[in-house]
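Colleague: Below: a set of structures, written as structure tokens.
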Structure P
Amino acid sequence: MKIANHSLAGTSAAAHGLLGSSRQAALQRVLHDASAAILLAILAGRCFLSETPFRLSMMRWSTSPGGEASAPLGELARVSFALLLLLALALWAVGQSLNGSAKTRFPWFGALSAAFAVAAGCSVAFASDRAAAVMSAVEQTSFLAAGFLAMQLFGDKRRLSALMCVLMALAVAMSIKAYWQVFVETPDRIADFDANKLERLASLNYPPDSPQAIAFENRLKSPAPFGYLSLANPFASLMLLLTAGAVGLSIDNLRHAIRKLKTWKHNKGEIHVPTFAAVIGVAVSAATGVVVLLTRSRGAILAAAVVTLCAIAVAGGRRFFARHWGKTVIVALAVFVVAAATVLWYGAAHDRLPSKTMTYRWFYWTGAAQIVKESPLLGVGGGNFGQAYLRHRRAEAEEAVKMPHNVFADVVSQYGLVGGLPFLAMLIGVLVCASRPRPEDSPADDADHDLPRPPKPLLAAAALGVLATRLLFGEGMTGLGMLLLEVLIPLVIFTGALILGAWIASACRHGSHAVWRFVLPCGLLAFFLHCMVEDNLSFPAPALAFWVIAGACLSGAAARSAGGSRLAKPRAAILVVAVVALVVCVWRPVFVRTRWADKALKSHQAGHAALAIRFATEAAQADRLDSFAPADAARLLAASYSQQAYAMATEAIKRNPAGSSHQQLAFNIALRLATDGDKHWLQKAMNHAAAAVALNPMDHRFRLEAAQACLAAGLPEQAREHLAHARKVNDALLAMSIAYPPPSVEIFSGKEMAELEMLEKQCPD
């Protein structure tokens, strides 16, 4: 009886354990699906948003047709999306902690991501603009988290099918937007400009036929589409990835259709659904590929051509390359190193590269090299390249760029060797691992395999992501007409394309993921090659798409133990605490500052100066790291040239000592306060002028202002030095314009040259 009782107790305990295990497994699946939903929602939404990887003053406002001003929401969007991605990672980690045998794919990627996050966080302490450094560190870490999360989640073929549908839907939506821009928006914009050319140029203070007017007209009439993004080059890189996704799905469907046609018994009036679906997929792929050509991004087009030729060669000899994959990787890396070394040798030998755009890039890269030389270990901090570059900008380099247009120069200059090397190791590592053949990619993969339908909740999450993004962070969303144009139409197009992609996937219930694992890495490689001359891994939409797709390519690998259950719960707890801390310390200050800035802009536009100043001051106090907010308040106060305005300008300098624009602002305010030759304020103005020149020595227009101030202060020697340098920079720009027309917009106008000559005459020899 005792034995029986013990047996019954043991059976009950076992049943209870099984029940508990089943509940944990169900909860784990829910948490992982929630993570995938967040990931897909953000991936889809960010492709419909114009974001930049650098911070700007909120005293810029966009005016809607209703005439209401609103603060830019780009920075709030960046930090919100970053925290949501980290939240998705935390949810996955919590789900993993429910499993006693917690395993992960590619734990080395997670370890390197953590190392980069720590290095990026350390670089904040040494950054001049700490607000930008914090923003960039959190954002880049979130991209890597998304890539790691994709490795773990998309091993589930249901989620992978959903991702492929989302990529195809994005390809359709982005292509439609691009064609609309090329064939409708651009012609209308050109016609409007030609009809009101003189008035438009006069409103910008650009004389007709001046370099500034010519450059403005060329930009306005550029036929290159940029989709919902801010620039054509990042859009071209995004389309490289989306084209690869569409091509992978269409090839898979086409192969399936061909196999099914062999056994299809045709009936009159009947359509062969797999063939029809395959034709639609091929049409979408072709239309998306044409968009890459329409962007006129030479780097993207060349990268696509090189990778396409290589893909054809590999596909033709896949048996050979599968056997000699290691040697192939070594040869490819050697070719890449030789090509890069050749470019560097040519640049060093001639101090330029063959074309105008590449010569400018050479100037950016040499400037980045100087930055690395000064701060080799931790760099200047994320988002700080632009102002650090100004100290090393050459006279003939017209652009004060924010990024060096090369991924190697970008990450090493901003995060140093400590942060840059782990980042580059991850970048090269995922490309190598994604291109590696797997046993399931053998010729036997021609056999059909069941592919599950994409889960409807995940597809719905992607559509909701587009809706929420456009509603919350889209600019100019006032009025029913703008709501329809900017929200509902993009949502309808994307949702329709999503339904189309789901139907195509369901029409091909059999296929092979091997095709996707071949084509998607081709898109990744083309993207990487484009990153040699652009900063696409810094722009949110293409960067997120790259890491998610890279993670999906690696998701088929077997999961391995990474500390097991021993580390699962502490890891999950750390991530949850980190997300909460970031919400309090990073997201909340940005949210509050944005809210006050919005009130300041509306008050300023309404003519309520006192209220605008009050709200701008509140914005400055809300975020103690931000330097733009006190600078904005100083500009509002500068109308009265009060000492309060000067105090806010110096607060901006305190928060960002390397900000040359803040020094120039303080100089102008102090100069206006130096009434009746007040030597105290005049000396302060001279100090700020000297600091501004040291931070941005090639700003020849500010040199003219500084020369005028020096003459007023009785410092002719300093004035002569400023004028000589201004003339030197202008002559260098003229020489560059002769070598590479058209003329630079930075060349002095006739009026500015007359002012320069007049000031030179006032300086005794």
Structure Q
Amino acid sequence: MRKDIYVLKRDGRKELLNYEKVNKVLEWATEGISSVSASDVAMNAKLQIYSGINTSDIHRVLIQSAADMITEDTPNYQFVASKLLNYLLRKEVFNTYTNFPRLKDFIRTNVDRGVYDSEVLNFYSDKDLDKIEGFIKHKRDEDLTYAGIQQLMDKYLVQHRKTGEQYETPQFMYMMISITLFAKYTGEDRMEKIKRFYELLSLQKISLPTPILAGVRTPNRQFSSCVLIDVADDLDSIGASGHAVLRYISNRAGIGLNFRLRAIGSEVNGGEKVHTGLIPFLKVFESSVKSCSQGGIRGGAATAHYPFWHKEIMEILVLKNNTGNELNRVRRMDHSIQLCRLFYRRFISKENITLFSPNDVVDMYEAFGYDNDKFEELYLKYENDDTISKISIPSVELMNLLLQERLENGRIYIQNIDNANTHSGFIDKINMSNLCQEINLPTSPIYDVNSEKEGEIALCVLGAINLGTIKGLDELEEVCEYTVRMLDYIIDIQDYPVVAAKKMLKRRSLGVGVTNLAYWLAKNNLDYTNRSLVEIDRLFEHIQFNLLKASNKLAKEYGKCEYFDRTKYSKGLLPIDHYSKSVDTIVSRELECDWESLRKDILEFGLRNSVVSAQMPCESSSVVSSSTNGIEAPRKLISVKKSKSGSPLPVVVPEISRLKNKYSFSWGFNNDDMNNVVAVIQKYFDQGISVNHYYDKKKYADGNIPLSEVAKDLLTFYKLGGKQIYYANSKDYKSDKLEDMITTEKLELIEVGDNDCGDSCTI
């Protein structure tokens, strides 16, 4: 470094750069961390330091220098960068690295700023807070990776969203979440629960989604990640639904939409008018979705759902296509196409399908997905009814377009709506899924956002168990119980910006999933192939069992949820009773948990929550917990993700040095393997799983992905009871003729199934 570099101090003075001070900082930052060098960080920073730079920018240069040195061979620089970033954060928040304010003073300061909810002070005395302060382990901030701390600073720590001024550090965040979520308990029981929950959070055993991690402890009390809104073929419903979208988008929720709107050219008011069709109204919702950011933390987003037999389905399938114009495209929402047994059968048989306007076949719509036999009966009836307007097209033509568009933009999703109902925790009908395609909750159209009587907006609060931190199955009981207790309490304390969503208080739906599955597999010498399915089956049996056990325990303490009689659990039916028995062809083992005792307890005492499990995507939260994303395999050992500020974040897989040769990668195995893994997990979950498919063009001789391959993945997934498919990770496709892949062999593959497995298995 040049000796003529001057540093600009905070008071405006200039002084020569103190190299010794810089070296001391770097020696401190690298102390105790193996395979890193303070001098190498300094040399790497040399070119970025200039005369006139201020002291804080020098520190940021050192952070970036260390971050730039994170490689597969030198991954520990992530902890050097983390240590330096943590220092910068503490200096900003506390003006010191080691001296922390008293918890009670810290809370009052942030209450006065308006960033903490003042109600917490009503629950705790100064004596309580002094005791709780002793539970906080600030040193655990140093266990976070660089990407983890940066992600917290970007999205989750309380701050001034416009100026970026930070008001909080990670351990204070974890403790504030803990004392907020366990405030209702009393005495030593409360203290013990706060202490244990804080331990589980700060040790990353429980992973929280964005609305909870960013919102709990703040005046913003909307913590549901997922909102499902059913839109009727009615202007009042369209208006109320649009209002609900605005309210929830601005409160950090992702939106699922189900559109029952009639097709273009349909009669309105007995023929007085002609309907403009679905797309103009979709554009209204697109604008609503993008008009608000999710609390300044992430952009608004929504997925809309449509039945395959909608008269405008061919126009719907190209809504994200870049070849159209702004008048006939809805690119800023995602789209999910709902398929069922009838469609797959006709596709296999190369038959035509018939498209209808939903308003002409209302009873058929109600049977769609809920009762395959009834739906097929009505479908045939209306196909032969000359009084109903309809269109007949080859099923292969629709599938061809569906797969092309899915591969081209990656974000045409699939919902097997009949599987979503057959293997469901609910007696009530499932009409849709959510933004990320893992939630399956009953909905009905709303007409007034201020009415609880008309319609139902479904909400779900999410959480995840970090499998990488679980040392044995015996740990799951505590982790599951605390996760369920925490999420259940959130239902009571959160606000409901739209009154029509308050049925959440009656259903009390939870969605607990996992993160870090890839790491769990790697450290147990397993992978995503069939040889690992028995262990995956065992793991998720114990997870679901303990989640239900926790909800049953809460029901004994506080009573069952009001709508418990509208669940299959109230009939004594568990997920192990109604999953697709095709799964037994890929893995079969004796169940280990005492399901019969649990069944008796559920029948006697009920459940506090209608459903308990769903596999949320953990894209953002996994960065904080330094875990592999959800159930997904990593794409590489070090992935570079874009931070909210725009800077690259190198995300390193856990224990990279020891396990680098044990990890499976998303491009390294086929979708049959992933379908099997998901099917085994889905066997136990009472909601759904957000599953992605990967297509590597290098695996194909001509460099293009045959549509027949993608079709096979959909058919196989359906046969195994799969509910929803999320991203298709490829942009290349081959426009081959699907008729050529429909062979007798493949037809037999789809038709295989046990006689007692239900309609969803034998297509």
Structure R
Amino acid sequence: MSDQMVLQTQQWPNRTYRNKTGFNPIKEDGETGWGTIHALTRALQIELGITATADNFGPGTQSRFQSRWPSGIQQQKQGDKTTSNVYGIIQGALWCKGYSTGSSITTHFYAGTGNAIRGPKVDMGIGGDSTVTVDIMRALLSMDQFVLLARYGGIQSIRDTQQKLNREYRAYVGIIPTDGLYGREMNTALIKTLQAIEGYSPDKATGNFGTGTRSKLVEIDAANAPTYPKWVWLASVLLVCNGYPVQITQDWHGATDAGLDQFQKDYALPRNGKIDLTTWMSLMTSKGDPDRPCDACDTRFEVTSELLAHLKTSKYQIVGRYLTEPDQASKQPGDYFKAIRPGELERITGGGLKYFPIFQENSRQLSDFTFENGARHAREAQAAAHRLRIPPTVIYFAVDMDVYEYQIDQVIEPYFRAIKENLGGGYGVGVYASRNTCSKIAKHGHTISSFVSDMSSGFSGNLGYPIPANWNYDQFAEISNYAGKWDLDRVAHAGRVAACSSVLSSSSATPYPDPGPAKPEEDPLLAWSKKTERECLESLGKASHPIRACRGSIGEFILEWLRKPEYWGDKYGGLWRLYTPEIPSPSELESARQICNGVCKKQPAIKGLIPNRDIAHMAATAAGCLEWGIEEDNKEYGLGDLGGWPLDLLQIWGAYEREDDSSDLAAWLEKHLGSMHEGKGFGYKDVLADADAWLIARNMIHNPSSNALTNAMRDVFKQSETHRIGRFYRERFGSRADNVVTAFKKVADGIDALGLKKILAAP
């Protein structure tokens, strides 16, 4: 929206400086932006006698300003008739910041402008008179905000800290934004504050976390906290900035212990209850302590027997390697620059190490990231993974460059959307990128795991951003000339996704049908559900208002109808009626259910018509998840699980016991679990039904609406069958078999306690 005073601010420099060397006229639209700020900056530089003007308030401008006004620009006395264009620049900057001077742009600095100056000073946290010093002028000629930006994630406690830094550490940090957002500028200011606490003078406090700063770090904990109040305060600030709800104070509290423990857990640091050197560095820089122990690495070099031996000696257990490289088809394997070579993965796993795959084709300029390239890269990565006989796992697609916030949404997001829509074969989508890029692409729903390029600590997407919630690998240090021959990156491993410990045999590279990603709108069940959902919505719209209010339950009604009669009669002793009851109250809910049941009955048959799809099973299992909720802890079970994978595991266990032979359990399960041939329980159809049900129900829970069912199906059915199964395994169990065992043991023990095992395990 156009602002009249901003418009005057744009008109005034255009009129005053249009013919001056170094000034660039700006658009007069009444909207504050960088163009207006740059014009005012260049106008000030012209007034300071600078001919080679620039858009930034750099050291040259600061030096000239300080020389001209060593004590700052003072407010005029009322009778002083002196004029100066600099006064007009100050007024324009104030209007752009939203502070009224009480009049249009003038060349005077009277009380109206003076009062306006006090406004941002209060918001900055410094207060004081109307004097405009060099740091105040620099702050005015910026896009920095000095009010809480709550709608953009600003936090009041962070704003309070920013004001404290401006007030108490101004000689070190200057004037920083007080918007409540933790970003690059505040991160640098906190490092300077640390340097101030360590005893550095302002001119020595650079904001760079070097060896000197590291050497003066103090280890603190609950016991010695009273001796180091400033250190405790800084640590609490850093915990809050990294997203942990502790109180910012000079005293060590129980919440400090809890926040610290969670931070160390989330960042895969030793959970020792101390803010030691490693924790300090992880709190303040993206790469953290480059010397901290780790068990993973990545390299462009072939893992030869010699390199393998060195890696094992250095206690590495996992190595990241590249699936492909540009123009690989024209090269002999011995000439590959970074691509995995024939027999290399077998050598890695045979030597007792594990591996994870990385895909990078250029990816160092924005033009590399297009929707078309994303689709092509997904297919190339899948083909390479199949050729190398890599089992279903996460493939990390690289964004090996610094990407700004707007570029993530405009360029990187479509690229990963295309990857998600085109990657099949049971492989999941991961991303290698800066913290912010990883987090934002995950929030878009395009990736399930992140490989963070924290080693690039200068990336704008790393500074001031917490580590992504779904991080699995964290690249934090580079070793040049490792063992005198190789370059190696040191990588922390969170264990959320297990590394690959094997290579598929040639006969099992594609164990199940994988038609590849399909257009979800062409899925027969989605098309059926979409039509049914629409007609239910229309029918409820014609009912009374209380019944119309039940439109958010349409998806549940459809699932309830689809599970009948297979999962509603006396099967399993009538447990499904108890487990997923159709609550008849209030009466409006039951009336809405009956209306939707009538719509469902009018639809053409759908069950039994889609290969590999047990729709009734899927619907019943999803209904259980909706009734009892989704368990998000990988190693726990919830009541919502009972109607899905645990029930099917019990069935196949019952089948094994009935065989009454001496077959090895592991071999027997490998042969029968997920089999395309019916008869033993928990076959391929069952696995797919359980996976689809859990994924669909979770989406419906997180995104409630009258179209929740079809929206969820559309998201799930973008992926191939085996990809959906793999996604379920990763997202429900973190791709860890031990989590399946732990969760199943707990649920099986609970079933035993209820005396239900025999019923559920019956043929």
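Colleague: Can you rank P, Q, R by relative contact order in percent (Cα under 8 Å, 6 or more apart) and just name the one with the largest value? Present the calculation step by step, with values, prior to reporting the outcome.
Modeller: Numbers: P: 23; Q: 13; R: 8.
Top value of relative contact order in percent (Cα under 8 Å, 6 or more apart) goes to structure P.
Colleague: Can you tell which of P, Q, R yields 2.0 when distance in nm of label points 7 Å out along Cα→Cβ at positions 413 and 429 is derived from it?
Modeller: Q
Colleague: With FRET efficiency 1/(1 + (r/R0)^6) of positions 333 and 549 (r between Cβ atoms, R0 = 30 Å, to 0.05) as the yardstick, tell me which of P, Q, R scores highest. Can you show the working numbers first?
Modeller: On the way: P: 0.90; Q: 0.20; R: 0.00.
Once FRET efficiency 1/(1 + (r/R0)^6) of positions 333 and 549 (r between Cβ atoms, R0 = 30 Å, to 0.05) is tallied for P, Q, R, the winner is P.
Colleague: Which structure, out of P, Q, R, was helix-only ellipticity at 222 nm (-39500 (n - 2.57) for each DSSP H run of 4 or more, over all residues; to 500) derived from, given a value of -24500?
Modeller: Working: P: -24500; Q: -12000; R: -14000.
Computing helix-only ellipticity at 222 nm (-39500 (n - 2.57) for each DSSP H run of 4 or more, over all residues; to 500) on every structure in P, Q, R gives -24500 only for P.
Bear in mind these aren't lab numbers, they're just calculated from the coordinates by the rules spelled out. What you are looking at is a predicted structure, and each value in this text was computed from that prediction instead of being measured. Cβ atoms are built from the backbone, for glycine too; each structure is taken alone.
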